[in-house]
Structure I
Amino acid sequence: MTLKNLFSLKELEIHEIVRILDDAQAFRDGAAVPNFTGRIACNLFFEPSTRTQYSFQVAEERLGLRVVSFDPGLSSLTKNETFYDTVRTFDSFNPDLLVIRAHTRYYDELSGLVRTPIVSGGDGTGDHPTQSLLDLLTIRQEFGGFEGVRIAICGDIRHSRVAHTNYGVMQRMGMDVCVSGPEEYMEPGLRFMEFEKALRECDIIMLLRIQHERHGGHEGMTDEQYHERYGLTKERVERMKPGAIIMHPAPVNRGVEIAGDLVEHPRSRIFKQMENGVYVRMAAIRRSLEGELWH
């Protein structure tokens, strides 16, 4: 059976992306789910995670899998075991699925050497395929499709795997995509729009957390300065385009990229995104476990 890894949405054709979204929507609507009882998933998160790690676990358990959760702090990583040897160890246990998050583009190191299907839970600042899929599902639910929908991805673009994945896949799906935020957080080659202009013209304002842990100690502006200049405030929400929505991959830094009382504003879809994450990950897991039977 063909191995169905999911490392990057760049590897998928549009029809495959749509199929995952269709499966996820069907699961959300109450469709019968595949029964993978007796199969085993190992979740290997080498970086901290709440939403991704535990929504994968909920998705796996809804599909009937037994779940093994890896704790880096209690593992032989503390004895200088390498990332590669750790993953190969779990692969040698013959599980049915590996879900991996790591600090770098780890899958190049594993290519052709791991027998178990892998679904990425994110790799460094590179790709986060299931986050982008749940974002796409949320957008399709809100707007009925993608063609011509205008989105501004705002914040720490340079260090965001969500921004890197979303920018490319959303363009492929026919969306009008731009980035916004402080110059020091931008990335060359991406279409830029001033934040105030984005508020007036875009259908979606997607906010990103400032990833201080990836800045190497070289900070830009303070959190207070950021919120004053680029944070989504009540006043700025009132300048948003009619019908526009707020999105955020989370974790949210309340009072920095968004005022705390706006996280559950009527325009916000932040918790809806989290809810969709379970169904998208169920669909991604199904694709990997069914292999060539999935079409």
Structure II
Amino acid sequence: MSNAANFRNLLSSGKMIVAPGAIDCITGRAIAQAGFSAAYMTGAGTSATLGYPDYGLITMSEMVGNAGRIANSIDIPLISDSDTGFGNELNVFRTVQEFERAGVAAIHIEDQVFPKKCGHLDNKELVSREDFIAKIRAASAARKSRDFCIIARTDSRAVAGLDEAVERANAALVNGADVAFVEAPQTMEEIESVPKRVNGPCLLNVVRGGKTPEIDLDVAERMGYAIAIVPGLLLGGIIQTCDRLLGDLKQGKFPPVTGSPGKTFARFGAAEWDERRTAFRDPIKAAAE
């Protein structure tokens, strides 16, 4: 079964999918090994790995390249940020095919102007509803397999209000999107209202310290959300851990040993590669040597 088909099964299971944010293969593997059913490639985290803020500075090929590496290093479906689709509906058409070819199970496309900004920053700008829907139609038409999931993200809550966000989400679902992603509802009442007012599966972006109030995942599931992404969990933890360890080292302190190189490599398939080292040798010649 393909990762896209697996993701479709998860989406239809009735249980909310929780997808922590991966920024690279290390964090992707950690998510899979922790037992999560899906991972999410965060655009903000990908930008950070290249030394940039989440301001739409990363190209389509850079995003697809990172997503492909992560998708091929894990055995669970990967949802990926695809920003605005990197242009108009023609660019979106190619973007979908590139992500699908890379082994990604689902992408979300948003209605900000290009270059975009993080959904939890101020002063965002939107494309027209007509332009957004054209992108969603193009995305739906471009996929080779109907299992590949198109998630329509609207950032219009911050610019035009929740009513416009709900209308755009519903229009996207009518025009080929599989899931609606209303970015950054600003109160608990708004969080609760989105799955009630949107006519299809909904995704919640859990960003601690962002525009959306903090919410427990079990509460979000009871509200009716189909997917919860947690993009900044590992990125924030990595930065905090690096600051702490480097601060200690600066003062001449070494942290306790947490594992040998062998244990670290084991997390990335060392045993399988050790087996391959001799698997293709002639056993008779090998014995004679």
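Can you tell which of I, II yields -0.79, -1.09 when log10 I(q)/I(0) by the Debye sum over Cα atoms at q = 0.13, 0.17 Å⁻¹, for residues 62-229 alone is derived from it? Corresponding structure: I.
Using helix-only ellipticity at 222 nm (-39500 (n - 2.57) for each DSSP H run of 4 or more, over all residues; to 500) as the calculated read-out, with -14000 as its value, let me know the right label among I, II. Of the options listed, only II reproduces it. Each of I, II could give distance in nm of label points 7 Å out along Cα→Cβ at positions 94 and 182, but the derived value 5.3 comes from I. Thinking of I, II, which structure, once log10 I(q)/I(0) by the Debye sum over Cα atoms at q = 0.26 Å⁻¹, for residues 70-109 alone is computed, gives back -1.09? Label of the source structure: I.
Suppose semi-axes √(5λ) of the Cα gyration tensor in Å works out to 32, 23, 16; of I, II, which structure was it derived from? Structure I accounts for this read-out. Look at distance in nm of label points 7 Å out along Cα→Cβ at positions 158 and 238 for each of I, II: the largest one is in I. Comparing distance in nm of label points 7 Å out along Cα→Cβ at positions 30 and 246 across structures I, II, the highest value is found for I. Of the structures labelled I, II, one was used to calculate relative contact order in percent (Cα under 8 Å, 6 or more apart), giving 23. Name it. The correct label is I.
Quick note: the coordinates plus some simple rules give every number you see, no bench work behind them. Keep in mind that what you see is a predicted model, and the values were worked out from it rather than measured. Cβ atoms are built from the backbone, for glycine too; each structure is taken alone.
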